[in-house]
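Structures for review follow.
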Structure P
Amino acid sequence: MKKVDAKNLKIAYIGGGSRGWAWTLMTDLARESEIAGTMRLYDIDVPAAQKNEIIGNRLSAREDVVGKWKYEVKETIGEALKDVDFVIISILPKTFDEMEVDVHMPERLGIYQSVGDTAGPGGMMRALRTLPMFIGFAEAIKEYCPDAWVINYTNPMSLCVKALYTAFPKIKAFGCCHEVFGTQKVLAEIVKRELGEKNVTKDDININVQGINHFTWFDYATYKSVDLFPVYKKYIDEHYEEGIEFGDDNWMNSTFACAHRVKFDLFRRFGLIAAAGDRHLAEFMPGDDYLKNPEQVTAWKFGLTTVAWRKEDLKHRLERSERLAKGEEEINIHEETGEEGVSMIKALCGLGRKITNVNIPNFGHQIPNLPEEAVVETNALFERDEVRPLYAGPLNDNVKELVMPHINNHERIMKVVLGGNKDVDLVCEAFKNDPLMKGKANDAEIKQLVTDMMRATL
């Protein structure tokens with residue numbers, strides 16, 4: 001990275017018309033006094049980006065905002081990327097109509113998905129739509145801002161990052177996901193209940209992260225001098241059936257909440273702390289373990305995130321976008337967002353150092369018993385113009401056995417995309433090797449499902 005002026009940064013936001021995450025980013029930037037600059041918003045939905053331009057500039061003009069940013073819409077990706085210091089990617093590949101196919105069409109074969117954007121047939125189909133775009137983004141970054149740092153928030157995270165490095169091997173990119181933070185919060189709550197400590201936050205829980213995105217594991221977790229594995233085991237033994245809930249989240253009332261019973265069960269089975277939301281973890285396991293049918297999902301105390309719910313939620317977010325743009329509602333900058341993207345940007349500018357979890361290729365053999373070409377999730381050290389992956393150690397053999405089918409499928413799907421999304425047989429092979437699909441359908445049924453899904457979404 002060339003020498004950057006932290007008070008005059010240039011950031012390109014691909015997907016800048018976002019009706020949600022963009023406002024989270026604006027909130028974090030508004031609260032941060034050490035960096036400022038220009039945010040270029042690029043989106044194929046130009047009116048949506050123009051709304052965010054208004055919202056962002058209104059926010060920046062407020063007297064209580066210390067981070068001053070100029071938001072401006074760019075109508076071409078070249079204009080957005082030219083000589084920027086950072087690129088942020090957060091997009092929805094096509095619409096929720098396509099995602100409805102991803103999530104719900106496999107149900108005709110008895111395959112239920114609780115998220116449908118990372119693993120399983122839904123995650124693979126979403127990847128077939130998304131990765132050609134990411135290859136295009138990488139080629140544009142190579143042309144217009146090859147030294148920029150690229151932060152991806154789009155799912156399927158592992159494959160999106162893989163596509164960036166496949167198209168531009170020298171790209172400085174990483175994937176950012178907050179799922180690990182939720183498990184740190186669970187451990188912090190257990191510390192309060194079991195050890196009688198007060199005011200414990202996720203940042204007080206030190207962890208070693210291993211795995212792939214949304215299927216991460218801790219083989220080390222401490223609070224001060226306390227090894228948390230025995231504490232966690234004791235809590236699970238006493239609360240296995242009920243799980244754990246805290247704060248305002250209740251698994252019955254919130255689409256994204258859970259009682260963490262899947263985590264508890266995976267700890268009993270494999271001896272490591274599974275470190276993502278139960279909705280994601282369940283999709284990486286064999287289909288009959290936690291997703292056999294909606295009744296089984298309910299018994300494990302998490303939910304199926306339907307696309308009908310997502311469509312209804314989008315209506316509310318569109319209404320909020322109108323209110324924010326008109327000044328009928330203000331963004332609350334005093335509410336914590338739980339994201340770390342802005343603190344990563346600060347560290348990369350040389351404003352301190354930070355250790356947190358990221359998704360990057362296994363080039364440094366940070367997980368030595370996984371393939372070098374795999375995109376893995378581990379802790380990394382952020383400092384001026386450097387992201388240094390920290391050695392996470394080998395995965396437990398039994399957990400590695402769970403992870404490898406997904407890594408192998410990443411290779412298959414990447415190969416399909418590089419071939420122009422024409423190899424239906426290779427997609428079928430990937431479907432057959434996905435744990436959710438095992439034993440659910442014969443070859444003819446799988447081929448028909450793949451054909452119908454590709455026809456409906458690509």
Structure Q
Amino acid sequence: MALIKSISGFRGTIGGYPGDNLTPIDAVKFAAAYGSWVKQQTEKTTYTIVIGRDARISGPMISQIVSATLQGIGIDVIDLGLSTTPTVEVMVTELKADGGIIFTASHNPKEWNALKLLNAKGEFVSAEDGSVILDFTEKDNYHFADVDSLGSYTTYEGAIEEHIEKILALPLVNTEAIKLKKFKVVIDAVNSTGGISIPPLLDRLGVEYIKMYCEPTGHFPHNPEPLKEHLGDICAKVLEEKADFGIVVDPDVDRLAIIDEAGNMFGEEYTLVAVADYVLSKTPSATVSNLSSSRALRDVTRGYNEVYSPSAVGELNVVVEMKATGAKIGGEGNGGIIYPELHYGRDSLVGIALFLSHLATQEKSVSALRASYPSYFMAKKKIELTPSIDVDQLLVEVEKLYANEDVNTIDGVKIDFEKEWVHLRKSNTEPIIRIYTESYSQEAAEELADRMIAQIQSII
């Protein structure tokens with residue numbers, strides 16, 4: 001059981017004692033802190049927050065508690081109900097709200113939930129603003145509204161449909177070409193809100209689909225992180241149905257993974273690579289991904305004589321770098337597509353539309369498309385943390401060991417070797433050290449990761 005308070009929001013397991021887990025009392029404190037921060041941003045008579053949730057079992061409880069608390073602070077609440085993270089982001093600006101909260105723990109198992117906090121631009125709050133909100137939670141210094149100044153509560157239907165309309169209106173979404181191809185796909189929405197957002201998008205694009213785990217019950221049929229070891233069912237189903245490919249999303253629909261027609265992973269890293277290839281072919285620009293993402297995006301970007309820039313891990317950091325470089329496409333190698341023509345947030349729905357547009361203009365299968373890109377292989381492992389481990393000092397020791405290599409320390413420690421790299425960083429969402437490696441073969445990537453784990457354990 002755990003509770004993680006960070007500049008990116010509040011995440012924890014449901015139940016237990018306040019301060020140790022995400023309990024109703026903690027949810028009230030976090031909501032009051034965020035509401036207090038919102039009211040600090042501008043001096044006005046009314047404030048509005050948009051909220052939405054994935055299908056987690058704890059979602060209605062947390063949503064109601066937070067909503068009532070915001071009303072108590074004097075803030076009007078617009079509740080989208082079951083929704084996706086990118087939909088809430090889009091609707092913050094569409095409804096001219098002062099911020100937004102998404103109730104989702106993303107890829108974490110069902111016992112987890114979280115409050116993801118947005119600013120008035122529908123983007124995750126900055127590190128500086130996150131620190132201010134954290135400070136509010138420590139001081140418990142909230143000012144609640146009097147009875148005549150309580151906030152209102154309204155529901156809003158049709159947000160997902162509005163999000164889809166905006167996607168279909170994008171110049172690079174080639175609806176006609178997609179319809180002509182008569183694609184057939186399989187969807188795994190892990191029994192969350194991908195099941196109520198992906199089918200209507202595909203209906204509008206003329207794509208036939210077979211649904212798997214598309215009922216938004218919150219009972220995840222497998223580990224919700226869209227990694228190869230969790231996706232055996234859809235891989236088999238794509239083959240059985242003779243589908244063109246499979247679509248997999250996480251519970252809040254901001255990560256997109258593709259399964260090729262042979263039932264093999266296209267590769268989470270290559271979702272962004274393929275979409276970027278398409279976007280760059282139409283609108284050349286810089287690209288951005290985080291330090292833990294594949295070199296393949298860099299290679300594709302340079303193929304268009306454009307500049308690739310790495311950022312620290314985290315959607316917020318990618319967005320900051322994209323704005324600084326004018327990148328028209330970017331994201332994270334975990335399947336997170338950020339297309340600022342729509343909004344600055346990871347968005348599987350726009351990723352699906354752009355991927356289909358790309359595939360529709362290619363005379364090749366999904367596996368052949370994957371084979372057209374530089375071939376790198378990644379290993380993603382982790383080390384569980386204990387309170388006695390000084391992670392910052394541990395990373396300093398690793399940096400010293402590889403002082404003669406190309407080392408980047410903007411986020412943990414990344415060591416670039418000639419043909420491979422390793423990135424070590426403390427997770428913002430779980431009590432672990434993440435170890436990502438990339439090399440010229442899967443065996444080499446695994447071996448490099450295991451070697452680093454052994455080295456770290458020897459230091460500990």
Structure R
Amino acid sequence: MSTADYLIDHDYPPVYHPEQSPGWLAAVLSAIGRQPAQRGSWCELGCGQGFNVSLMAAANPDMRFTGIDLNPHHIATAEARAKAAGLTNVQFHCADIRTVDGLDGPFDVIVSHGVLSWVPASVREAIAAFVGRQLAPGGVAALQYMSEPGGAAFRAFHAVFRACAGSPEPVKQGLQLLCAMRDAKAGFFQLHPHASQTLDNLLKERPGYIEHEYMNPTFEPLAFGEVHALLAGVGLQWQGSATPLENIDAVSLPAQAGEVATRVPDLVLRETLKDLARNQPQRYDLFMQPAAAPSAQQHMALLRAGRWRLLPGAPAPGGMQLDTPIGPVQAQAAVFAPFLTRLAEGPASFAELEALAPFNGRPGLLNQTLQMSLWAGIVHPERELTVGGFDSAPAARLNACLLREAAAGAHVPALAAPLLGSGLALNAERLRALLDGNSDPTLRTLLYL
């Protein structure tokens with residue numbers, strides 16, 4: 001992308017996207033009955049400062065990682081961090097996606113967050129062409145974008161921030177004006193109540209995030225059919241969502257609207273109706289090359305190969321309320337109490353969890369429980385171990401570097417967790433406890449500190 005297409009004069013803050021980890025994607029694909037990608041190579045388009053790339057590389061030293069971004073300062077920051085942590089399985093490229101070359105592809109996993117809806121159509125076409133060309137056989141592409149209809153409301157935010165571009169502090173002025181309009185009960189906020197929650201979220205965000213989100217020349221919420229057609233044009237098929245909850249209609253769709261949508265046989269129309277039912281503001285779609293779906297027996301084998309771990313901060317055994325995009329969903333104590341109790345004792349395989357009373361003879365219920373818990377940040381699949389175990393040293397080195405950054409005042413949203421093959425999100429309190437040496441020993445063990 002040229003500088004005319006995308007802002008490069010402001011840095012995007014470090015971000016952690018758990019949906020991009022190889023283990024998360026493998027667990028979601030297994031859950032929906034698709035063969036996971038190989039654990040070989042991984043590439044992020046629009047990697048920003050490379051935070052997520054380095055996190056994944058440190059947690060998965062048996063894989064190769066590549067980050068591509070247009071911003072030279074982003075890439076310089078990414079390369080400096082990777083060098084400081086001694087990461088040898090990651091490389092970064094400062095390049096326009098339309099002309100990038102010299103890559104160590106093809107890639108088993110290609111991910112992109114915060115790009116498709118923020119670039120013009122010509123760049124979206126280049127991204128699709130790149131994915132079609134660089135995705136390895138059996139690989140998966142996870143592509144996030146702002147979607148219709150819920151995302152359309154935020155064109156108004158984009159218009160306000162863009163109109164403030166000439167002011168000394170455009171983000172501050174834009175936020176003040178939007179808050180003033182909300183306080184004045186402007187019709188926009190009355191018509192789009194979800195915009196008020198988003199505004200509250202923006203008030204907590206760093207200016208760099210808002211600049212990239214709402215001050216780029218392009219802000220284009222896309223209909224599912226548009227993205228589906230783009231990827232179908234390069235030979236890829238939609239498989240499901242990287243957001244596990246959205247693959248479970250019973251807890252992601254309002255009941256009556258869901259009945260209408262799920263009866264529609266055409267894929268594009270069905271997904272479009274589901275987006276209407278959820279007032280979907282963004283999607284995280286999975287695309288793969290056409291392949292026969294595993295048999296029921298093969299699907300069960302994929303599920304039973306997984307091993308799961310309870311994450312720090314998980315709720316006590318019992319029922320709970322999950323706050324989903326369509327409202328609160330009650331998780332039954334009869335299901336979640338034995339599930340959480342068993343995992344509190346230590347990691348367990350799918351087959352071991354099947355032996356619990358609620359799931360005996362009901363693997364579908366266990367599958368949904370695990371996927372809901374993955375989405376809620378309660379559990380995570382353990383990393384598949386290679387022969388001889390795995391090397392935790394890269395994660396330990398990166399985490400030490402990130403803690404030094406945090407001690408100096410930098411924003412550090414997560415640390416590498418090699419047992420998960422991913423990262424572990426950290427709030428300010430947990431990060432401070434780690435810096436002070438007062439954190440839970442279990443957490444330090446998970447992070448190899």
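Summary table
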read-out: Test item: FRET efficiency 1/(1 + (r/R0)^6) of positions 63 and 223 (r between Cβ atoms, R0 = 30 Å, to 0.05) calculated as 0.15, pick one of P, Q, R; value: P
read-out: Of the structures P, Q, R, the one that 13.1 was derived from, the read-out being mean count of other Cβ atoms within 10 Å over residues 135-142; value: Q
read-out: semi-axes √(5λ) of the Cα gyration tensor in Å, for residues 47-254 alone derived as 35, 20, 14 - corresponding label from P, Q, R; value: Q
read-out: Read-out mean count of other Cβ atoms within 10 Å over residues 335-342, computed value 19.2, structure in P, Q, R; value: R
read-out: Structures P, Q, R, by relative contact order in percent (Cα under 8 Å, 6 or more apart): label with the highest value; value: R
read-out: Distance in nm of label points 7 Å out along Cα→Cβ at positions 143 and 287 - highest-scoring structure of P, Q, R; value: Q
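No lab work stands behind these numbers, since they all come straight from the coordinates. From a predicted model like this one, the values you see are computed outputs, not experimental measurements. Cβ atoms are built from the backbone, for glycine too; each structure is taken alone.
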